Structure I
Amino acid sequence: MQDSFLTISSPSEGLYKEKGSKFIALSFPVESVDEVKDSLEGLRKEYYDARHHCYAYVLGHAGDEVRANDDGEPNHSAGDPILGQIKSKNLTNTLVVVIRYFGGTKLGVSGLITAYKTAAAEALDANQIIQKDITENITLRFPYDEMNEAMKLVKDLDLKIKRQDYDSLCIMNLEVIISQMGNLKEKVTLLNDLSHPIELKLKD
C-alpha cells in the first residue's frame, strides 16, 4: 500500500525570457481546488497587466486529480508543458502558474512549448521536494486506567497525537500512517479481547 507521496515544500519562482516576452513561473504546494483558486485569484490581482496566466496542477495522494489550462495560448502549448514538468518529478499537491508578458514577437507553438516548459522547470528546480506520509485521523476512547495501554499503542505505531481530552473518559485524536491502519485495528481488537476497553473510530 502506498503510504507516502512527493510534493514541494514551499512557494518558489522561475523566470524565462525569449524575444522580449517574459515568463514568470510560480509554484505552490496546495491540497485542494479551493487553494488553487485562491492562488490564481491572488496572482491575477498581483499581475493584473499580464497577457496570460497559464497553469497546471496535480492533486491527491495518487495524483489522480489533474488539470492544465492554456489561458488563451494555442491549445496544448502552455498548460500541458507545465503539467509535464510536475509529472516528470512525480509530484502531487502541486500548482505551477506561468505568467506571460508579451514582448511583441510571436514565438510560434514550438517556441511557446519550450518557454512554458523551461519556466515551469526553473520554478520547480528552485524548490525542495519532500516526501509526506499519507495519514488518516482516528479517535481513541478509553477509561483513564487504560492510559498505559493507549500510550503503548501511540508509541509502538508512531501515532501523532493531535488533541487529548482527559476527563471521566479519555479521548485522543490521532494521526496514523495509512499503511499502519490494519495493524492498529488488530491491536485494538486484541486489547478488547483481553478486557482492555479501548474504542477506535475513524474521525469524521
Structure II
Amino acid sequence: MFSIIQAAGWPIWPLIACSVLALAIVIDRFISLKGRKVAPPRLLDEVLSVTRNAIPAPDVVTQLEKNSALGEVLASGLRAMNSDPRCTEDDLRATMESTGRIVAHRLEMRLSALATIASAAPLMGLFGTVVGMIEIFGSQAPGGATGGNPAQLAHGISIALYNTAFGLIVAIPSLIFWRYFRGRVDAYLLTLELAAEHLARHLKVFRKQ
C-alpha cells in the first residue's frame, strides 16, 4: 500500500485525507440516523394514548423530548399546551415546525461535506493527472532528443493513473452514500411532519372536549 502511495506522488495525500473524512462522516451518519434515534415506530401511538385524557406532566414531556428526534418534535407541542392550555392550533403547529427545522438541520449535518467530497475528489484526481503529465513532459530530453529519463517517465505515468483512479474510488462511494443518507433524511422528515400533523389534530379534538 505504501508503495502505491509513493508511486502516486504527493497529489495523493489530499485524496487520502478526503477518503478518511468521508469514511468518518459515513460512520457518524449510520450511527446518528438509526430509526430508534430518529423516529421509533410506535412512539406516536404511545403519545396519542397518553394524551387521550390529559396533557402529560412536564417531567413526562422532558423524557419524551430525550427519547428521539420525533419525541423532541412531539414534546414541543405538548410543552406548548402545558404552557398555554388555550394555545391556538396555528401556534401549536408553528411551535412544532420550529422544532422540526432544528431537528432537520441536525439530521442533515455533515451531508453537505460528504457531497462536497464526492464532487471534489474527481477534480483532485484530475489535478494529480495533470501533475503526472507535467512529470512525463519533463522526462523528455531537451532539444527533441529521444530517450529522455525512463524513471521520470514511469513516475509521471504512475502519478497520472493512480490519482485518477483514487479520485474515482473516493468520489463514487461518497456519492452513493450521500444519496442514500439524503433519501433517508427526507423519509424521516416526512415521518416527523406527518406525526406532528397527527398530534396537532389530536390535540385540537382534545381541546374541544
Between structures I, II, where is FRET efficiency 1/(1 + (r/R0)^6) of positions 85 and 189 (r between Cβ atoms, R0 = 30 Å, to 0.05) highest? II
State the single structure among I, II that was used to calculate relative contact order in percent (Cα under 8 Å, 6 or more apart), giving 25. I
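For distance in nm of label points 7 Å out along Cα→Cβ at positions 45 and 77, which of the structures I, II scores highest? The partial results should precede the final answer.
Working: I: 3.1; II: 1.7.
Largest one: structure I.
From which structure (I, II) was mean count of other Cβ atoms within 10 Å over residues 53-60 calculated, if the value obtained is 23.2? Don't skip to the answer; put the middle values down first.
Working: I: 23.2; II: 12.4.
Label of the originating structure: I.
Out of I, II, which one gives -10000 for helix-only ellipticity at 222 nm (-39500 (n - 2.57) for each DSSP H run of 4 or more, over all residues; to 500) as computed from the coordinates? Before the final figure, lay out the partial values.
Numbers: I: -10000; II: -28000.
That value comes from structure I.
Each value in this text was obtained by applying a stated rule to the coordinates, not by laboratory testing. None of the values given here were measured: they were computed from a predicted structure. Cβ atoms are built from the backbone, for glycine too; each structure is taken alone.
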